[in-house]
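Take a look at the structures listed below.
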Structure P
C-alpha cells in the first residue's frame, strides 16, 4: 500500500476535523457550505470551506469515497509534483468546481426569473422573493399568509405560473454545495494526464479500465446526469452537484494543458 504523502495527509486531517466538527456543531453547515451569492447566508469564504464539508452522519460514504480518492490520486500526484504544486492544483480545482456550479445556477435562476419580467419587480423585491421561506407562506387551508412577500405578489398580480417560477428559483438560491468532489475530479484528470495507461475501476465495474478512457467516460456520465438531473447510483435527482464535478475537471484539464505547454517543472514550486 502506498504511503500517504505530507500535504495529502494534512488535507485528510482537515477534512476529518471539518466532518467531526460539523456533526458536533450542525450550524457549521450554514456557515461553511456554499450557497448562491444572492442568498442572504452567502459568505466569501464558502468558496473554499465548502470543499472540506461533507454530508452529515450517518451518510459517511460521501466523505469516505472522497478521502479514499484524495489518498489514492493525491499521493501519487504529490510524488510527481511536490506538496506546494499539489495544494495549489487541488484548491484551484475546488474553486473551479464552485464557480461553474454557481454559473450554471445563475443561468437557470435567471431563466426562471425571465418568466416574471413582466411584473416589473425591483431588484430589492426580487432579492426578497428569492430569500423568502415559501414553506410557511400559506396557512392550513392553503391561503397565503399576509406579510411583506404576500403584499409584493398581490401588488404585481402574480399568476400561479409566475409564482411557481419564483418559488423554484428561490429553492435553487437556497440550495447548498458541500464536498471535495470537484477538487477530486481535478486530481482524476491530472492522473489521467500523467499516467494515462494506469488501470482504474469503480466498485460496480469489476473490469479495470485505463485512466485515459476511464476519466473521460466518468465525465461524460456526469455531464449527462447533470442535464438529466439524475445519479450514477440510481434514478431521479439526488442533489449531486454534477456541474461542480465538471467544473473541477475542466479546471484541472486547463491547468494540466497550460503546465504541459509551458513545461512547468518542480523547481518553480520549491
Structure Q
C-alpha cells in the first residue's frame, strides 16, 4: 500500500482511475452486436474487457485501502452519480464509429505514459496492475489510431465524420491532464505521475496520427471540467441506469 500518503488520498486516487476505466469500458461494450464489421464486433468488446479488468483490480485495491468491507461490486454498482469521479471524456455517448474510435485513442494515449511511469511505482499493487495494463493500452492505441487514420484520410464522408469527432471531443481533452492536491500528493510519493506531466507524451502520440489522418488539432477555449468532483453531464445518469440495473433489481448479485 502507498504508505507515504494518507489513506483517503490513495482511496480517492484509486476510485478516480477505476471509474475512468469502468465507464469507458461500459461505453465500448454498448457496441457489442452493433459494430460496422465482424472484426470490430470482437475487437471492441475485447478492449472493453481490458478496461473493465483494470477497473476491477483498482476497485479491489480501493476496497482494501478503505477497510470498510466494500468490494468491486459496491463501488461499481451501488454509488450515486455524484460519487463517480471519472473524466467527462469517458462518459461521452458513443456517437458514430469515428467518434468512438477517437475517444478511445485520446484516453489510451493519455493512459500509456501513465501506466509506463506507474510500472516503477513505489506502490507494489499499482506496479502489478500497470505491468499488465501497459501492454493492453498499447494495443488500444494501435487499433484506434489505425481507424482514425483510415477514416480521416478516407472518403469525404468518413473524413467529415472524423473531423466532427475532433470538434465534438475537443472540450474534454484538457480535463485529462488537470492536477489537484490528490494527484500532487500521489506524484510526490512516487505512486503515479501527475496528469499534468503527461501532456507532452500524449501530444507525441496524437499529433503524428493526426498528420497521417489529414486532421488538424483543435484547441477549445471552453474546456469542460468537473468530472473529478462528481459533476457530470446528463448522459451519465442514463449510463448508470443501465450499468446498475441488475444489481439494483437483484441486490447481492456478484460480478
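Suppose distance in nm of label points 7 Å out along Cα→Cβ at positions 105 and 217 works out to 1.4; of P, Q, which structure was it derived from? Derived from Q, not from the others. Taking -18500 as the value of helix-only ellipticity at 222 nm (-39500 (n - 2.57) for each DSSP H run of 4 or more, over all residues; to 500) derived from one of the structures shown (P, Q), identify that structure. Source structure: P.
Each of P, Q could give Rg/Rh (Cα atoms, Kirkwood Rh), for residues 65-192 alone, but the derived value 1.22 comes from P.
One of P, Q was used to compute mean projected area of the Cα convex hull in nm², and the answer was 17.4. Which one was it? Of the structures listed, the value fits P.
Here distance in nm of label points 7 Å out along Cα→Cβ at positions 129 and 185 has been calculated and equals 3.1, so which of P, Q was it run on? Could you put the intermediate results ahead of the total?
Details: P: 3.1; Q: 1.7.
Going label by label, the one that fits is P.
Computed over structures P, Q, volume of the Cα convex hull per residue in Å³, for residues 89-152 alone reaches its largest value in P.
FYI, it's all coordinate maths here, none of it is from the lab. It should be emphasised that the depicted structure is a prediction, and the values quoted were computed from it without experimental measurement. Cβ atoms are built from the backbone, for glycine too; each structure is taken alone.
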